[in-house]
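Next up: some structures, all given as structure tokens.
Coordinate-derived values only; no laboratory data. Since this is a predicted model, take the numbers as computed values, not measurements. Cβ atoms are built from the backbone, for glycine too; each structure is taken alone.
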Structure I
Amino acid sequence: MSPTLREAVAADVPAICALANALILTDTSTWTETAEPLAEREAWFADRQRAGYPVLVAEQAGAVVGFASYGDFRNAAKWPGYRFTVEHSVHVAGDHAGEGIGRALMEALLGRAVAQGKHVMVAAIDSANARSIRFHQRLGFTEVGRLPETGYKFGTWLDLVLLQRQLG
């Protein structure tokens, strides 16, 4: 069964928060060791809505199994030269990996960015996450930089890989 992609609504935020928190204790895909409280994710959602930025969800059998969104790269309000560049997040439930949900979310997200007049989308990925790097490369993202030992988690220094895709 293919998932349904749609704009997220406030009722989806707890599921989005759970997806974002799912790997914090076991993985370096996010560089925090503390689960995000629901109130912080609710504020994030409200900020995205205020800015007119999409939050998309993939729903299957009534459950949210993935989400994707983008926001300003750096601080476009303070540094308006960045206003045409966004940085995204995409998460899919582990038991749905490899089903094409991430690709579908990203293709929809890329379309939204183009429609909003964005020029570049950035991905910032832990260098150990080869699967995510390959995923982004298959979507047309190109590695543009590596920042050695920029992060720290689980007692280890982590390298950040920056990829970008120029949009339509």
Structure II
Amino acid sequence: MKFIGFYWGVGGVLLLLSFAIFRLTPMALELVGLPLSAWHYLALCFSIVLMAYSEGYKGFHLAFAPRVVMRAHYLAQNPRTSHVLLAPIFCMGFIHATRRRRLVSLSLSLMILGFIMTARLLPQPWRGILDAGVVTGLSLGNLSILYFLAMLKNNPKAINVATEVPEPG
């Protein structure tokens, strides 16, 4: 059960991010066939660089990815049937987490959902420009999770992030 929870947790998060990348990539690729001005290219570069830094590096690499991996590691060491079954949402901090972690996870998810709903209203090429940045950030997020998985295998103590599970008792 240890390995199932670990791999289902990390794998489920990777699949969720990959599904979002798969869904957004066609919108970004539509840019190839559109006539773009210099402003559009400038906005595209800005979107990709901004999302690579803010979403990919600051959001995923520094916070989300190491926490997902460490929560999966915690789950492997402390398996419970309900947590193993719900391992992806366990690893994302929606269940068996401190109150603060659950609130942060829920708030970020609602904010992202709001951005998604707003982005759907944008016409091309602006939606494609935004989606290109998001695909970049999500792809870096997946790579960050894989990086921390390799790091966990080589030296688990090198990942210095709290699992934010509730104190026993």
If relative contact order in percent (Cα under 8 Å, 6 or more apart) is calculated for I, II, the one returning 43 is structure II
A value of 0.10 was derived for FRET efficiency 1/(1 + (r/R0)^6) of positions 74 and 130 (r between Cβ atoms, R0 = 25 Å, to 0.05); which structure in I, II was it taken from? II
Structures I, II, by FRET efficiency 1/(1 + (r/R0)^6) of positions 66 and 146 (r between Cβ atoms, R0 = 30 Å, to 0.05): label with the highest value: II
Tell me which of I, II gives 0.10 when you compute FRET efficiency 1/(1 + (r/R0)^6) of positions 10 and 42 (r between Cβ atoms, R0 = 25 Å, to 0.05). II
Out of I, II, choose the structure whose coordinates give distance in nm of label points 7 Å out along Cα→Cβ at positions 18 and 138 equal to 2.7 when calculated. I
Winner on FRET efficiency 1/(1 + (r/R0)^6) of positions 34 and 106 (r between Cβ atoms, R0 = 41 Å, to 0.05) once structures I, II are ranked, highest first: I
So if we calculate FRET efficiency 1/(1 + (r/R0)^6) of positions 50 and 98 (r between Cβ atoms, R0 = 35 Å, to 0.05) for every structure here (I, II), which label has the highest result? II
Which of I, II yields -22500 for helix-only ellipticity at 222 nm (-39500 (n - 2.57) for each DSSP H run of 4 or more, over all residues; to 500), as computed? II
Which of I, II yields 0.94 [Rg/Rh (Cα atoms, Kirkwood Rh), calculated]: I
Name the one structure among I, II that Rg and Dmax of the Cα atoms in Å, for residues 82-121 alone of 11.9, 36 was derived from. I
If FRET efficiency 1/(1 + (r/R0)^6) of positions 2 and 26 (r between Cβ atoms, R0 = 30 Å, to 0.05) is computed to be 0.20, which of I, II is the source? II
